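Next up: some structures, all given as structure tokens.
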Structure P
Amino acid sequence: MSYPSLEPPLTVATAAREGLALRDWLERFLPFASVAGLFVTLSIASPYFLTVQNLSSVVRQSAVITIIAMGQTVIMISGGIDLSVGSVLAFAGICGTMLLERHVPFGLSLTGAVLVGALWGLFNAALITVLKVSPFIATLGTMGAARGLTLVITDGLPVVNLPASFGWLGDGNLFHIIPVPLVLLIVLALLTGFILQYTRMGRYAYAIGSNAEAARYAGVPIRRYLVAFYVFGGALTGIGGMIEFSRLMTGQPTAGTGYELSVIAAVVIGGASLSGGEGTVSGSVAGAFLIGLISNGSNLLGVSPFWQQVVTGVVIVLAVAVDELRKRRRPR
């Protein structure tokens, strides 16, 4: 005698949902798998890769892009984009190093650079929310304006005569082994992840990026939070600028050129959508380190830096193509 099964039948809709969930999980895992695969490949291809000195160099080189990518992640989740990060990095870093050159204490100089970056974020947000300029055009304009002002206030010359202690921010170690930029990266990643997961600002970022009109009808103060997103991104860019100039031990007005490409690539590779509503801090961190490993491995293997730019561009196109395919597969 047979008894009917107590489990519900597996419908086509249920199977489809489970298949989509599995594919989404695999796609989210892909950046981490890519980093692990590239790490193993470089370990085999070059005897110099797995040295403490080289791994420390990878962390320090990737830290700036990774920290800026965290702010870009929040902005892109909300449906925006910031093309001005490379120029803002230079402007904020120059302001911070000018303060150091005038013997202003390090803490105040770092705070000044962060505030300058935040002010550029506020300016971007004002263009977008008040003048209704599209984020792409607004930040494209400020990219040129920030770079031009950086060259104006420096006459195109680097800021030198910085205190030796400034180098600790970019090249120092805690307990003689842990790079200071790595500590800052972890702290800022935890902060950004907390904001996205457990605060109203994070929930509203996903809501605005998914459907701005629905968020507006639900009572979300979109303008206020867009300002918060861009200010947060600008502040992190200011921190990145000081780390960058600490490693160089000079304030270079041309620093950060092309960084916007690497930052956006890191966020897109990490699973964020250019149309908004998707993205994670962990994914962006993985994407940034993937780009850092590509750069470091290319240098170790003697690959031309020009080909590195080609690879970065191809990776961006592939990541966007995967995102588009994923969106098309989803049921309406």
Structure Q
Amino acid sequence: MHGRITTGICLLTTLVMSVPVLPETMDYSRREEVRSFARELAESDGFTADGLLTVFRQAKYKQTIIDAISRPAERVLTWNEYQDIFLTKNRISAGRKFMMDNREALTAAYAKYGVPPVIVAAIIGVETMYGKHKGNYRVLDALMTLAFDYPPRSSFFRKELREFILLVREENQLVTELQGSYAGAMGYGQFIPSSYRYYAIDFDGDGVRDIWNNPTDAIGSVANYFSEHGWRKGETVVVNALLDKMEDSLVDSQFNVSLKPSSTVGAMRELGVKPLIEIDETLEVSPMKLAGKNGDEYWLGMHNFYVITRYNHSKLYAMAVFQLSEALRTAGKVASHSYH
């Protein structure tokens, strides 16, 4: 038995090879690279190639998915523009309600994984507005479109398509009914299939790890993801800094070099970068320059900032999560030293 992935097998239809198809009505099961992929999965994972092709036949190519992945906000927006999407009164207000409604789960996740409730809530707030916008694409359509019709990342998405097929079998889900983002991310925290398989947890103990519809499992899963990627309890995330007489060429060589910490507080101070709070000079940092509302902003991202970028490899994303978490902390009147 392979779970419910074979849904629709009884609905096999005769292929009409002589009729050309338009992209939106493309039959993926007729393409040789798809048939080869089905054979590979059949051999490696215990499926039948015919059963997989029956599933793939139901996938639909979506041009809107190609359009969306070609222009992600992290690439085309400045920090000035990007923050307007995520640092809104509505998102902050909804975040405080989410935290109050899920206080027990957030507290338990903090106790077990050391990830602050405001960080977990901010991730879910940025990803899906606390579960309100989980995505309107069928995951099967998204992953098939990207795996076979988006050459720049086809290898990555073919791996995710395999992970999705395995996930559906493991979690006994209907392959054609699961919905998510244009990139195939699912649930409150928008886990791609591989992240779901490896980091999603059953946090409420009901025997099912459901981040699609269960906020408790979603909260535990986000915290577990951060823990597995090295979150350090109690450490600073990022520090604002001032720049003192640094040549433009030196700024270019020192800032926005890497998401991973590439310098130290002390080394940056020697170059004229002054953190706005007292901080250990030996701490490793990633210097960042962002185009803010009032001109250039300078930041020193710490280890935990880098961990946030493991969720989405963008400094703008990580900064939005951090600043939303700070806004949630302030809105909830949580003492600044309670969580870090």
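On percent of Cα pairs over 27 Å apart, which of the structures labelled P, Q is highest?
On the way: P: 47; Q: 51.
Going through P, Q one by one, percent of Cα pairs over 27 Å apart peaks for structure Q.
Which of P, Q yields -25000 for helix-only ellipticity at 222 nm (-39500 (n - 2.57) for each DSSP H run of 4 or more, over all residues; to 500), as computed? Value -25000 for helix-only ellipticity at 222 nm (-39500 (n - 2.57) for each DSSP H run of 4 or more, over all residues; to 500) corresponds to P out of P, Q.
Looking across P, Q, the calculation of mean count of other Cβ atoms within 10 Å over residues 234-241 that yields 30.0 traces back to P. To test your reading of the models, identify which of P, Q gives 13.5 for mean count of other Cβ atoms within 10 Å over residues 66-73 when calculated. The structure behind it is Q. Using the calculated result 22.4 for mean count of other Cβ atoms within 10 Å over residues 162-169, pick out the matching structure from P, Q. The structure behind it is Q.
Among candidates P, Q, the computation of relative contact order in percent (Cα under 8 Å, 6 or more apart) that gave 32 used structure P.
When you work out volume of the Cα convex hull per residue in Å³, for residues 42-153 alone for each of the structures P, Q, which one comes out largest?
Numbers: P: 150; Q: 181.
Across P, Q, volume of the Cα convex hull per residue in Å³, for residues 42-153 alone peaks for Q.
No lab work stands behind these numbers, since they all come straight from the coordinates. Note that the structure is a prediction, hence the values are computed from the model and not measured. Cβ atoms are built from the backbone, for glycine too; each structure is taken alone.
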